[in-house]
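Below you'll find the structures, each written out as structure tokens.
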Structure 1
Amino acid sequence: MPFIEDPASTFGTIADSIGIFGAIFATGAWFWAKQNNKREKMEQKRMNQKIPVILKSNESKLSLELPVHFRREELYRQEVMGRIGMIPMKIKGNRFSLSFTHTPDFLMAINTIQESDSTDPLVMPCTDEEIRQFDV
């Protein structure tokens, strides 16, 4: 009977098809993983960029750059506030006061820097008096 196929041949064809599709899928997965790894390395490089923080007076040319730059990954409100708090004060025991830190613009500036690719500094506008409170 010529119209009946051998079952072993049918299973062999199915197995070959599964093997071919598996190889194609594995190649696609490998390519995707390689691209994902490349993107991750680029993002890690971006997150390790150093970002300076500068307190700059609107009234004069007075400015104060924090001595240690932040890695983009570390640039959060609490980190900035903590490092500013580590600057010695002229009046010992006082807590610093910067009006800019109480505004939405402060958070937006931090978010903009975190999302961008540039290494532009975080410039915090201050008054002369706010900069002079620090003993530097």
Structure 2
Amino acid sequence: MNLIDLIAKRLSEIFPDMTIYSERQKSGFEVPSFYISKIMTITKSRFFDIQDRTVSYSLTYFANPDRPNADMDEVEQKLLNNFTRLDDYATVRNRETTINQDDETLVMSFDLLLNMYKIENGGKLERIEYSGGI
């Protein structure tokens, strides 16, 4: 499962009946709906092949046209209250929301902070024998 899938999974838990897109739609977006897009990735190397990665995303909410202002306010509050972690994989940080009343969209930008470790393909310790006592 990739990061966009984890974001979409969490959004579907908060908003179970909402359409969630991760690609632009030639025919336009259904409303109300979410669109997830990646903005950038920053990588900093540490010792022992460990990397600190900050992956930035933008989440656009296309509001219900019948009551866009109330809808955007309600969705913003739900996101701020509930969109804080992606399972046990990553913490959502640096959340910023912007409401664009002309487009009837709510945009939340956020970062995922990840610690990446190199996986060794060497042999695994399958069994250890111990004999001894206290």
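For which of the structures 1, 2 does the calculation of Rg and Dmax of the Cα atoms in Å, for residues 23-78 alone return 20.1, 67?
This value belongs to structure 1.
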ask   = Which structure, out of 1, 2, was helix-only ellipticity at 222 nm (-39500 (n - 2.57) for each DSSP H run of 4 or more, over all residues; to 500) calculated from, if the result is -6500?
value = 2
ask   = Just checking, which of 1, 2 has the largest value of distance in nm of label points 7 Å out along Cα→Cβ at positions 71 and 95?
value = 1
Value 1.7, calculated as distance in nm of label points 7 Å out along Cα→Cβ at positions 87 and 103, assigned to which of 1, 2 = 1
key: semi-axes √(5λ) of the Cα gyration tensor in Å from the coordinates reads 64, 12, 12; which among 1, 2   = 1
inquiry  = Ranked on relative contact order in percent (Cα under 8 Å, 6 or more apart), which label among 1, 2 comes first with the largest value?
reply    = 1
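Where a number appears in this text, it was derived from the coordinates with a stated rule and is not lab data. As the structure is a prediction and not an experimental result, all values here were calculated from the model. Cβ atoms are built from the backbone, for glycine too; each structure is taken alone.
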